[in-house]
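As C-alpha cells, here come the structures.
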Structure P
Amino acid sequence: MKIPRTTLEQWRVLQAIVEYGGFAQAAEALHRSQSSVSYTVGRLQEQLGLKLLEIHGRKAKLTEAGETLLRHAEELLGEAFKLERLAYSLAQGWEAEIRLVVDALFPTPLLLRILREFAPLSPHTRVLLSEEVLSGTDEALITGRADLVIGGRVPPGFLGDHLLDVDLVAVAHPDHPLHRLGRPLDADDLSRELHVVVSDSGTLAPRDSGWLGATRRWSVTSPEKRIALLCAGLGFGWIPCHLIEEPLASGRLKPLPLREGQHRKVPLYLMFAQPRLAGPATRKLAELIRACVAEGRTGMNSGSV
C-alpha cells in the first residue's frame, strides 16, 4: 500500500501563499517563518516535478498546473477539517447517529423546523428519520430500533412527556351521500358508508384506533393517500386539521355535521428508548422538539402550523 509523497500541510501552505498574496503574508498567517514556508512549497514542487508558483513582483501566482492541483487539494483540505471536527464531536460524546421515529400525525412543517434548527448544532450527527402509524411507534421502542420517538401511546415499561394534541375532524367530499342527507348525522348514518383509515404500520401487535362502527372499511398506507381518496368522493374519515387546510378552503372536503364526535383529539408523546444512555445530541434534539412544539402549540390547536 503506497503512502502519498505530499502532505496536507504542504497543500495548506501553498493555499495560504495564494490566499494571502505572498510568502511573507502566508508565514504571518500560519505563524511560521518565511524560510519555512519557502522550503515547504519548494519541497512540494520538487516531489511533484512541477512548478506550482510564479513570482510576479512581490506577488506569488499559481501556474496553470498549480491552479488545477490546488483546486483538488482544497477539496482534500476541506474533508480533513471535517474529519477533525467529527473527531472532536465524538470525543465530546456526541453521537454519530440518531434514530428518530415519528408518528404520521405529527405535523411535517413543525418537524422540518425542528430539524432545521438541529442541523447546525450537531453537523456531524446523522439523523435517521422514519414515519410510523399507530403501534409502529410502540414497536420501534420495544424492538430497540429507535433512540427517540414521537408516538400516540406510551408502551408499558417506558416513560413519555405529552407534547401536543392533534385535532382531527370528520370530513367527506361535499357531494358525498352523507352531506346530501341535509341534517345532523349520527352513528347509524356513518355505519352504512365507507370509512377510510390509515393502516397500522406495526407488525407485532397491530391495533385499530378511532371509530370502528362502519361495516365497510378501506385501509391505506399513508395520510396523503387517505386524503386523496376522500377528495375523490370515496368515503369519509377523521383527518388531522393541519393536513386538510387547503382541501377545506377550496371546498374539496367539507366537515360532516355530526351530532357528536365531529372533532377528536389524539395525544402525542415524546419518549426516549433508553433515557440513561441517551447522548448529548439525542437530548439536544429532544430539547428542540419540546421547545418548538411549545412555541407552535397555540397554532396547532387552531388547526394551523
Structure Q
Amino acid sequence: MTAIRVRELRKSYGDFPAVRDVSFEVAEGEIFALLGRNGAGKTTTVEILAGFQRADGGTVEVLGLDPYADRAAVRQRTGVMLQEAGFFPDLTVAQTVDVWRDFTAAPRPRDEALGLAGLEAKAGTRVRQLSGGEKRALDLALAVLGRPDVLFLDEPTSGMDPEARRRTWEVVLGLARQGTTVLLTTHYLEEAQHLASAMAVMDAGEIVAAGGMAETLSAQAGRVSFTLPPGVDPASLPLPVTFDGDGDGRRAVCRAADPDLAAQTLLTWAAGRGLRLAGLEVRTATLEDLFLDLAAASAKGGAR
C-alpha cells in the first residue's frame, strides 16, 4: 500500500520555482529519505505534504487524502518535526508535553514520550535551558505523541551529539518496524544510508536521482584508493586513476563498478612488477559518492 503519493508537484514563491514537477511514492512502513543541498526544495515539499502549504500544481496524497484540503483528518494521523519549532520557553519539558497532549487524540503517556526521546532526566528543566540538540529531542517527543501513521522529520538530528543521534535512529527504526511511514530530510548522509530503504535527491526544485537505497548505490561506482609507488607513471597502470586533492601525496583513486575486481587487477599488476600499493582501500559506493557525482554533473551542465 502507498502511504504518500506525489505527482508533478509544483510550488513557486513569486518568480522563483521552489519545487518543479516532483513525483515520488512512499510505501506504508517505509523510511524514505528526501535529500539535497540547502535550497533544493526539500522543506517546501515536506510542508506541502504536512498540509502547511497549498501546492500550485500537481497532486499530493497522504494516506489517500489531500493534506491541505483534508488538514484536520490528515493531522490526526500524522506527526511533524520541522526545523523551526515554537515552544514556550518558560514551560518545563514535562509541562510542554502535557500541553501538547491536551490537543492530541489518544496521546502517549508523558513518561513514554519523554523516554522515547531520552528526556526523562530533563522533565523538570525549562525549555529555554535546553541545548539545541535537546530541543530537537523534544520536537521528536511531540511529533510521535499521537502514535502517527505517517511521520515527517525535517533534519531531525540537527544539533544532537552522537549518542542522541544514535538514540533517535533507533526510535525511528522502531517506529517503522511497528508500521509507521517515515519521510525524512537530513544533511547527514550516513544517517540517510543507515535509516532509509528508499530515497530521492532534489536539486534546484527537481528530483535528479531516486530509487531504492541499495539499488541506487549499487549502480554507483565504488572506489579503490592507494598510494602510487615512486617512479610509477600513472599511465602504466592497468586501470585509469585520478588523484585526491592536488595529487602531491600520490594518492590514486580508481572508480569501478566492481571495486573488488578492480583491486585484484591492480594487486596482480603490482605483484608482477615487484611493487607494493601502500594504503590500499576498497569500498563500495556511498551516498557521498552519489552526491559528488551529481554535483560534478551539475557543474558540468552549468559550464555549458
Structure R
Amino acid sequence: MFVVCGEALMDVYTGERTPTGLVLDARIGGSPYNVALGLSRLGRQVAFLGGVSTDAFGERLMQSLADEAIDASLVVRSSAPTTLSVVGLDAQGVPRYAFHGQGAADRSLSIESLPELPAAVTLLQFGSYAVVVEPVGTALRSLAARERQRRLIAYDPNVRLNVEPRIERWQAVVDEMSASAHLLKISDEDLSLLYPGRSHDAVVKSWLEQGVRLVVVTRGGDGSRAWTRQSHAGAAAETVKVIDTVGAGDTFQAALLTWLDEHGLLAADALAALSAPQLEAALRFAGRAAAITCSRRGADLPRRAELA
C-alpha cells in the first residue's frame, strides 16, 4: 500500500456577479490529494494521510476519497475549517489568488495525532506546503525521518510561495526532507526558485551524494531528466494540445511511482541500480500520463487503461 501525506483542500473560482454577491465554483484539490487520486486511477492501492475538516467542504473531500477508492482510514478529522484557495480575476483578466488556510484542518495535524501506519505500507509520498507550515510540517517531516529505514520515502517539494512566501523556509525544509527521501522529484521552476545562481546539475549531484537514490527533474514542454549515482537519462515531452497544466506535475509523480511499482523497482537498492534505458522508459510513461492531464480541463488525471 502507498500512503500520500499532505493537504486536501478546495480551489474556489469566482464567477459572475449576482444581485447580492458572486457565483462561486469550489473544486477538490491539493497536490497530495491529486497524487493519491492519480495513483488510485492507475491501479495502485493508496491511502491518504492528512487533516480534513468536518465542515461541508471536508465532507465533500471525504466523499471524493470514497468515490476514487482512496483509503481514508488515516485521515484525521477536526472541526477546524477547510483550506480555501480563492481564484479571482482583476480588471485586466489576470488571475489573482487568495489563500485562506490559517488554522485550517490540513495544518492542524500534530506529531501526537499522527495515525499508526498499517504494516502493509511500503511507500510514503510527501509534498507541497503541508510539509512546510506548522504544526503539520513538523509532524510529517518527523514521520519521513522515522520511517526512512523501513519504507520508501518519495518527495516533491511543489513550492507554493502564496502559502509560505519565505524562500529560505522552503530551502530549509527541502534540505531536511532530502535527507529522508529515496526518490526526489522536482520541477525545474522550483529548482530555480530554491537555488538561484546554482546549476541544476550541481544541486542534483549534492542530493545524490547525500543519499537520495533517484532524482527526477520535470521541465514542462522540454521533457524530463533523471539521475542516479550511476546513470542518467532524459525524455522529450509528449506532443499534445495543452488545455491547461493543472495537476500535470502530480500526474507525473503518480505515474512515475506506478511504473516503478509495476516493474518491481520500488526499493532503495533497486532505484539506485536503475539503468539509463529503465530511467528513460519511466520518464516516457510518466510524461505520457502528464500529457493526458494537460489535454483536459483541470486536474483530470488519467486511468491505467488510457496508458496501455
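Every number here is computed from the coordinates shown, using simple stated rules; none is lab data. These figures come from a predicted structure and were not determined experimentally.
Determine which structure produced the value 19.6 for Kirkwood radius over Cα pairs in Å, calculated from the coordinates; the candidates are P, Q, R. Structure of origin is R.
Ranked by mean projected area of the Cα convex hull in nm², for residues 240-279 alone, structures P, Q, R are topped by P, which has the highest value.
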